[in-house]
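Presented below are the structures under discussion, each in the form of structure tokens.
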Structure P
Amino acid sequence: MDDLKQTKEDIFLEKEGMAPAEDHVPEQNYDVLNVSDHLRQMAEIQPYKRAVVYPAGWDERGRVAYTHMTFLQLDQESDCMAHGLESIGITRGTRTILMVRPSLDFFALTFALFKTGAIPVIVDPGMGIRRMVRCLQESRAEAFVGIPAAHALRKLHPGYFRTVKIWITVGRRWFWGGPTLDHLREAALERYPIAPTRLEEMAAILFTTGSTGPAKGVIYTHGMFDAQIRFIQSHFGITPDETDLPTFPLFALFDPALGMTAVIPDMDPTKPALVDPEKIVEAIVNQGVTNMFASPALLNRVGGYAKDAGIKLPSLKRVISAGAPVSPANVEQFASILSDGAEVHTPYGATEAMPAISIGSHEILHGTRKFTEQGYGMCVGRPLERMDVCIIKITDDPIEVWSDDLIVPDGDIGEITVRGEVVSRKYFERPASDALAKIRDGNDIWHRMGDLGWQDSKGRIWFCGRKSHRVITESGSLFTIPCEAIFNTHEVVFRSALVGVGDPPNQKPIICIELKKDGKKIDKNNLRKELLNLAARNPLTEDIKTILFHKSFPVDIRHNSKIFREKLAIWAK
């Protein structure tokens, strides 16, 4: 058979007379798994369905012009790139920094890396250059795949990339060496034999945002990715005939594995709070989007715009919002522009364990909202099937071995811990962080979320804030989410933040207030009196005697929603 005389499609679809692939594994060997197997399966089931849709430009009338790859094309393109990667030394186990913007190439490259068994290292560029390069240095990567701007960055900071030996440029190469992506595309058009990786084998290193401490590299295994795909598909009822608008690039990678078409939004993913809502609405309406992942900040911006403009989004079946607490008001606003039966889901988790718990807008708006506004905390729902969640005693010390004696009674506030297939077992070369976040339970691992909460009699978990953000006073501990809810009910308050000044156990509690745009001209002295009266009437906040007004809270880059209370505490002091 002369493969060079065949099209990529012919090679991919030819079944008869095909020699067994070198990585063929007997069906009974369930320990062998590669996350890219999901893409290949979808390419066989629905080869001509669009896998990735990308806004490539505009036509003469200003309408968005899209380009796309089908599942068959994406599988073929990633096969070709996998051959190219292997030819230059990127193979199984090669830690490879990936700094490519959301695009058709981003999808093809990521799955090509998975197919070779290489380990993508993914860092959010929005965390800032200094923190980002430190993360990249910590990964001790051996290869680097990036756009020209990323290569310019590494030339400016060469000390952070001393372990890297292979450089690939996606786009135009400037004054540095190494192959380009076009060079990789010159590789064979043959079907690539997917690496026979193991369930517990490292598949990727994904860095946390570091919003409450140093950013840490979370080790993802092929088994973890596989479990996430199964959990997401099962819990949210996602079917392969759907279209997704993933406004966070990392979540976009689940779409090909789920069989969904991924429509890449026209936006800067590092600034979701500043997104152009018209572009998001355009993509949803014109592409018939049925599923959307959005940070709370983006949800608020797009929901407010659509509600004011009288726009409805009937194609959306579900909206998934995560990354930070989603206020009931935000949920209500976006739910109002959806059709009957559609829901806003707010799953709870972290880079180390997602998704773990979830709740929908119907239960929030018709059941838990009134309690959230009274200071009970924010209900994040019930554990997903096959996930274990326990609330344990609050301590800042390591816990080496699990014991049921750690569990607090229902109704008591403690630290949220989770166990299950989507829970990471360790960080990349951070034993001290492992000691603080992981608890051994036989062959299992419990992950300490670093969040505080309590469990009600219906098995629901109520989030009360980060453990590191609790304020410890002479009278006891104050928790951020319950206390802030009391102030957030005021009509001119956009959001509030509880911080502590001084050292535990003698901290002084202070509430910082960010006003809504239409409330910034209000008399702050009178408003301060109103807010202190609110505080005095509630036992949760009666000890808070100081109110400070802040122009705009510092927030995380990834979701534009997590408040940097550490910075506010310094400012308040």
Structure Q
Amino acid sequence: MSNYSDSLLYRRLARQARPYWPHIGGLFLLSLLATPIALLTPLPLKIAVDNIVGHHPLPGFIAWLIPSAVARSHLSVLALAAVIFVVVAFLNQLQQLATTALSTYAGEKMVLSFREQLFRQAQRLSLAYHDMKGTTDSVYRIQYDAPSIQWIGIYGVIPFVSALFTLVGMFVVTVQIDWVLAVVAMTVSPALFLVARSYRRRLRDRWRNVKDLESSAMSVVHEGLSAIRVIKAFGQEDREQKRFIERSGAGMWARIRVTIIAGWFDLAISMITALGTAAVLFIGMLHVEAHIITVGLLLLIMGYLVELYAPLQTVSQSFAMLQSSLASAERAFTLLDQAPDVVEKPHARPLMRALGDISFDDVWFRYGEERPVLSAVSFHVAPGTKVGIAGATGAGKTTLVSLLTRFYDPTQGSIMLDGIDLRDYKLADLRNQFAIVLQDPVLFSTTIAENIAYGRPDARPEEIMEAARMANIHDFISSLPEGYETQVGERGMRMSGGERQRISLARAFLKDAPILILDEPTSSVDLRTEAAIMADMERLMEGKTAFLIAHRLSTLSSCDLRLEIDSGQLRSQKREVTPDSVTVAS
């Protein structure tokens, strides 16, 4: 069940659309033009039947507008009816063209702004949220749920208001002709309202289920394409295809079921309006026989009835899509309302450049309700210390450094940087103190130069090249046809593993942060390449506080301090370089 009522959803959607109210106001004014155009639409037919075939006088306002000589000539009146028909058709198309152009512009701007907010929120949320939900869920909400604001604000509310004005206009004009027929025509309105209300919740719940299933199927596609090398290596293409078909099939049947429900709803609406039309025709013919109205007036009323019921049917038949859009809006607002686990204090301290003095004081951490990943971890590292972290897979090594960068906050205890709790610093300033080189280097689908300068986008070309020289990859980059402007491909897959790692090292050299985190940076390369990369990393770590995570103990041989993590417990071994460089509490 949803935590959002319809009124709350509409209020929030209205706030989202507030910057575009002038555009929506323009669309509203354009929609009002549809009413007089609709009133003029059946007029040529009425003139042809009553004033040419039936020899009745022209309506007063038309007789007042045209010369009397034209009114006396049947041929001229027929030509006038034809001209009115063409002019009304032109005005109708012109109004639709202006409406389409303005609605497309306003709608796309609204969606772009909404997506921007959702994307910013998705980046603000902690890793724990994405670990639990998966990134595909957020992608689906940003890409496919965000357009709900366009459908509701532009294609839902405005046509509804326009239909309301058309309804009132048609009713007023019909009352002037035959008030009994007007009342009969309007008797369908309560029935339409009751049917719509009875279907509302069912359709909303079913659409919400459809979107959850579609998001789940999309995650299979994302995983399959991201891990395509593993799938091919193990020959599991058929297995992944079967998994995709199962997830997509569930979504397909859910969509079919909601379409059937919507179809029954449309059938009910069509039958109600058909009964209203039949009643007006039946009573109208009785009024013609009683000489209360003419045949031409009956045709005019029947024409108005089509225009009267058309917006009612349009709004009612689009009711299913409205519920789909409201379900999407709920999902989008759920993402926006998700509170990040890691938050910045209102008056957080700025931090220009840290010294690199770090202390863990009785730090505990657990994911949700699971058992603790880290338990009672305490140690102190002086500035400029190289810290090696060893331990079995799953022991908590990566979690330890993730706490240091505030990807997560400790469940208990505190982490100090230069004598101040990490939670007291501005989050962006804190993370700017770190340069990170991961086991699987992360490159973006842009140029080599932009990847190296990712931590310092304002870096000059010569600074980028110097960083590449420090990482021993400048010669390789220069040998490429496009040099530093070479595109690395998605996730850097056009580069080898060693090349990706050296580009990642160059990024760290360029950033020149006071604290380094090297998370198993050589685990995916051979021993010869490891030795070369370790030599580069030794230069990178000079004068900085560095944390080096590795499985191979030989990789940690040059570290000043080695921390061994076993099932979340800290076991420390000290290697002193200077008398006061390292202090350990375990």
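Readers should treat all values here as calculations from the given coordinates under stated rules, not as data from a laboratory. Please read all numbers here as calculations on a predicted model, not as lab measurements. Cβ atoms are built from the backbone, for glycine too; each structure is taken alone.
Here helix-only ellipticity at 222 nm (-39500 (n - 2.57) for each DSSP H run of 4 or more, over all residues; to 500) has been calculated and equals -19500, so which of P, Q was it run on? Going label by label, the one that fits is Q.
Thinking of P, Q, which structure, once distance in nm of label points 7 Å out along Cα→Cβ at positions 176 and 280 is computed, gives back 3.3? The read-out was computed on structure P. Out of P, Q, choose the structure whose coordinates give Rg and Dmax of the Cα atoms in Å equal to 24.6, 84 when calculated. Going through each structure in turn, the value belongs to P.
Structures P, Q were compared on relative contact order in percent (Cα under 8 Å, 6 or more apart), and the highest value belongs to Q.
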